[in-house]
Structure formats: structure tokens, C-alpha cells
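Coordinate-derived values only; no laboratory data. Being a predicted model, the structure only gives us computed values, none of them experimental. Cβ atoms are built from the backbone, for glycine too; each structure is taken alone.
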Structure 1
Amino acid sequence: MTGARLRLVTDDAVLEVDAAAGGRMSSLSIGGTELLVAATADPIGWGCFPMAPWAGRVGGARLDWRGTTFELEPTLPPHAIHGTVHRRPWDILDGATLRTDLGPEWPFGGEAVQRFTLAPGSLVANLEIHADDEPFPATLGWHPWFRREIDGNTAELSFSADAMYERGPDHLPTGRLIEPSAGPWDDAFTALAGPETIAWSDQLWLRIDTDLDHLVVYDEPAHALCVEPQSGPPDAFALGKASVVIPGRPLSAEMRWSWATG
């Protein structure tokens with residue numbers, strides 16, 4: 001099925017995944033309270049979308065791979081941003097699984113697969129990138145847009161990282177690691193220690209656990225807070241921080257959200 005929606009329901013939560021809108025989580029309601037920013041015309045401005053086959057910006061929309069330079073679509077001119085799959089329709093394979101190919105904008109054959117598991121008090125999302133016939137570099141991740149305020153309470157983020165990527169004047173990481181600074185941020189962190197937590201009050205909090213070793217925090221918007229687990233930093237291709245996806249050996253990641261309410 002293409003263009004449909006997944007709807008998963010448990011005692012305390014409802015998850016909706018919009019296959020037509022990039023296979024993104026379009027809604028997560030906890031006890032009747034919506035956590036995610038509602039749909040907008042901006043494809044990178046709402047819900048929680050998968051990022052593949054790269055996460056963050058690609059400087060100059062250029063990918064150099066094994067002696068060849070590939071020009072990507074400059075979706076955030078002059079850069080390319082957040083991969084291709086969040087702009088593509090996904091096929092629903094069953095009540096918890098979706099897939100899409102990586103699209104004509106990506107110079108290599110491959111596909112992405114997502115799986116969701118909703119249980120009381122938790123949501124687990126799995127994301128994979130598969131190569132068809134030849135290896136290619138890739139990163140992946142998720143880009144959630146959490147509502148800044150819920151019931152008059154402002155989101156408070158807690159996380160621990162020993163290193164942050166220095167950001168250059170072009171908004172790309174230079175590759176140099178520095179001591180984390182105070183926010184506001186639109187920055188990439190690594191050497192993470194423990195999960196991230198978001199509390200809107202002592203009545204509602206969310207914990208984010210992943211097996212990924214990079215995190216982008218974007219807390220500049222007044223209406224939203226973005227906490228983005230990634231397998232590498234922005235501009236990972238140029239920095240030599242991308243993984244190599246080999247046919248039969250997908251790049252995969254898992255993200256778990258757990259929550260508690262008063």
C-alpha cells in the first residue's frame with residue numbers, strides 16, 4: 001500500500017505514521033497529549049522523519065566517492081539536507097513496517113526500511129539502509145520536532161556530551177571537536193553519556209535511547225525542540241565519518257522513546 005497511514009494504538013498512546021509524507025511519524029499522542037509539531041508545508045519542519053541516506057547537510061551538495069564527484073539536489077542551497085527518503089512516498093508492508101527506494105536523486109541503488117513497535121510506555125523505531133548492487137557511503141538518523149510548550153509548560157532538555165563539533169561560518173562542522181558550549185544550539189555532539197530526556201513538567205517527560213553515537217540539537221525555534229540521533233555528524237561524507245553500506249550488510253539503527261505521565 002502506498003500513500004496510506006499506519007496507526008498503532010496502545011493503552012496510553014497513539015502513533016500515526018504518514019507513508020505519503022516521507023514515512024514520518026506524523027503524530028504521537030500520550031494520554032491524549034500531542035508531542036510532535038503538526039504538519040506544515042515545509043517537508044523538514046514537522047513530525048519526526050527518517051533521515052537517509054544521509055543526515056544533516058552535505059556541503060555544496062557534492063559527494064566524492066571512490067574518485068567520482070556526484071552532484072546531489074541542493075535542497076537547502078547551496079547544500080543538500082537530510083537525505084532523500086523524507087520526501088518520498090513509502091510502501092506499507094505490514095502493520096508495523098514500511099519501505100522506500102532511495103530515489104533518483106541518490107546516485108546508487110538501494111532502499112530504506114522502517115519498523116515501529118508501540119507498547120505501553122514506549123515506542124521503538126528501527127531504520128535500515130540497504131544497498132542493491134554496489135557499496136556506497138551513508139549516514140542515517142531521525143529528526144523529531146517536539147512541541148516546545150505543552151499545556152503551558154516549556155520543554156526542558158537534559159543531555160550529556162563530552163564533545164561538540166566546531167561549526168564553521170558556512171554552518172557546517174569543521175571536523176574539529178571542542179568542549180560543548182551553552183545553547184541555544186544548532187550543533188552536533190558526540191562522546192555521548194547516557195540518554196536524552198525532555199520534561200515538559202513533572203507530569204510529562206520523555207526519555208530517548210539510541211544505539212547511535214552522534215546527536216544534533218536544534219533548539220533555536222520558539223515553537224519546537226529538535227533532538228536528532230544520527231550515525232554521523234552533518235557533512236559526514238566530507239569529514240570521512242560516513243559508514244559504508246555493502247550489499248547484504250545494511251546500515252541499521254534503533255531508537256527507543258519511553259515516557260511517564262503524572
Structure 2
Amino acid sequence: MPKISAVIITYNEEMFIGRCLSSLEGVADEIVVVDSFSTDRTEEICKQYNVRFIKHAFEGYRDQKNFALRQATFGNILSLDADEALSDKLRESIIAIKGNWKYDSYLFNRRNNYCGKWINYSGWYPDRQLRLFKTKDGSWGELNLHERFILSNGSSIGKLEGDLLHWPFVTVNDHVEKMGRFSVIGAREFHKVGRKSYFFSPVLHGFWGFFRTYFINGGFLDGSNGYLICSLYAKSAYNKYKHLRQLNKNKAGIKK
């Protein structure tokens with residue numbers, strides 16, 4: 001029967017990590033936590049479980065996750081974030097395929113919780129994630145924010161029943177702070193790969209971000225939370241391209 005290494009990256013995750021690790025019991029044959037020198041109780045909580053705890057300076061989400069993959073003993077990887085946990089149904093699905101592994105990788109839906117309420121629309125569900133895979137079949141790629149696991153050509157993908165549960169924002173202030181930070185990181189990552197932002201780009205991306213998530217993705221069906229989620233997403237998109245435009249200008253000024 002194939003063995004699975006669960007791999008998690010952490011930094012100050014004392015609020016979530018216990019729930020994440022508990023959900024892996026009976027599913028993962030090894031749990032590897034790569035921590036970016038947390039200053040809270042993250043390490044203490046991890047040591048209450050059968051975890052291999054490794055400290056490593058943060059290199060960006062993509063690079064940190066690729067480092068974590070290289071620390072795993074087994075070639076079958078279940079990759080989780082510290083603020084995620086397996087639902088009971090997803091646990092059952094993963095345990096079942098361990099005895100009948102048909103595909104190179106598996107994806108499943110992620111259900112996001114916003115300030116205590118589960119979100120069903122707003123571009124947040126089904127939010128499919130590829131998180132169970134063989135390391136030899138790919139690596140984490142694209143930008144160092146909103147990274148995704150990129151499979152090599154020809155790799156087969158299956159779909160598992162059950163949700164990956166996610167608690168991305170505990171309060172609205174937490175949401176505002178993180179989206180502000182992510183807009184700056186996103187702009188820097190875009191700038192590194194040569195993306196451009198023009199005079200109209202911030203407004204265009206902000207407007208489209210709200211229209212797509214609120215109307216096309218049904219954010220209005222999530223009530224006041226849906227409006228908040230879609231509005232803050234639009235604001236983040238606007239700010240990202242605003243920051244990128246400034247970075248483009250700074251670079252052009254240096255060249256002159």
C-alpha cells in the first residue's frame with residue numbers, strides 16, 4: 001500500500017496547526033512541517049503530534065513549498081496549508097485510494113470559512129485544489145504568491161469526494177491586512193517576470209475583479225459576507241496594479 005507524506009509550511013500558526021495535524025491522523029504515514037522560525041506556540045503544538053519539525057528561512061510560498069517537498073520521505077505527497085484541515089469525507093476518500101491508487105495526482109474541492117461562516121459562492125467554492133500528488137510528476141510553480149503545483153505533461157488527474165476545509169480570514173481586519181500585504185507581494189512578483197501596468201490597468205482590474213466574483217461567481221448569494229469578499233478582492237486587484245505601475249515607473253526612471 002502506498003505511503004503518504006503530509007507536508008505543511010508554517011509561520012506563527014498556533015491558532016490553526018493543531019486542527020490541521022489532527023485531521024491527518026490515520027491518513028498520513030509521515031508529517032513534515034517546515035517552519036519559518038515561528039515566535040508563537042507553533043513548534044510546541046507540533047511536538048504534541050508525530051511530526052518532523054524543520055526550521056527554514058522563508059523563501060516565498062512557492063520556493064518554501066518546493067523545499068518542503070524535498071524533505072519528504074515518501075514520493076506520494078499530501079500538501080496542506082496550516083490553516084486547512086481534511087473534512088471527514090475527504091479523509092475517507094484518501095484512505096480509500098491508498099489501497100487503489102489509480103491516478104498520478106488527485107484534486108478536491110476546498111471550502112472556505114469567512115469570519116465563522118462557510119462561503120458557497122464569490123469564487124470561493126468549489127475552489128478546486130491539486131494537493132495529492134507524486135513528487136516526481138511536477139513541482140510548485142508560477143509566482144511566489146498564489147502558487148500552484150504544476151504537473152509534467154501526461155500526468156493523470158483524479159477527483160476525490162469531500163472538502164478541504166480552509167480558514168483564511170478570522171476577522172474582517174485580518175482580511176484587509178492580508179489583502180493589502182498580498183497586493184504588494186503580487187505586484188513585486190509580477191514586476192520580476194516583466195508584467196506591465198498602464199494608466200487604466202488598476203481601475204480595469206479592480207472593476208473586473210468585483211464584477212466577476214460578485215455577479216458571475218455569485219457573490220451576491222453569500223449576502224453581506226459575499227459583498228465584503230468581492231469588494232476587498234477588487235480593492236486588492238486595484239492596489240496590485242497600482243503598485244506594479246509605480247514599480248514600472250521606478251525601473252524606467254533608473255534606466256534613464
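log10 I(q)/I(0) by the Debye sum over Cα atoms at q = 0.10, 0.11 Å⁻¹ computed as -0.55, -0.66: which structure among 1, 2?
Going label by label, the one that fits is 2.
Matching task: 15.8 is the computed value of mean count of other Cβ atoms within 10 Å over residues 31-38. Pick the structure from 1, 2.
Of the options listed, only 1 reproduces it.
Suppose distance in nm of label points 7 Å out along Cα→Cβ at positions 55 and 167 works out to 2.6; of 1, 2, which structure was it derived from?
Corresponding structure: 2.
Could you tell me which structure in 1, 2 was used to calculate helix-only ellipticity at 222 nm (-39500 (n - 2.57) for each DSSP H run of 4 or more, over all residues; to 500) as 0?
Derived from 1, not from the others.
Quick check: 3.1 is what I get for distance in nm of label points 7 Å out along Cα→Cβ at positions 63 and 191, calculated from one of 1, 2. Which structure matches?
Answer for the origin of the read-out: 1.
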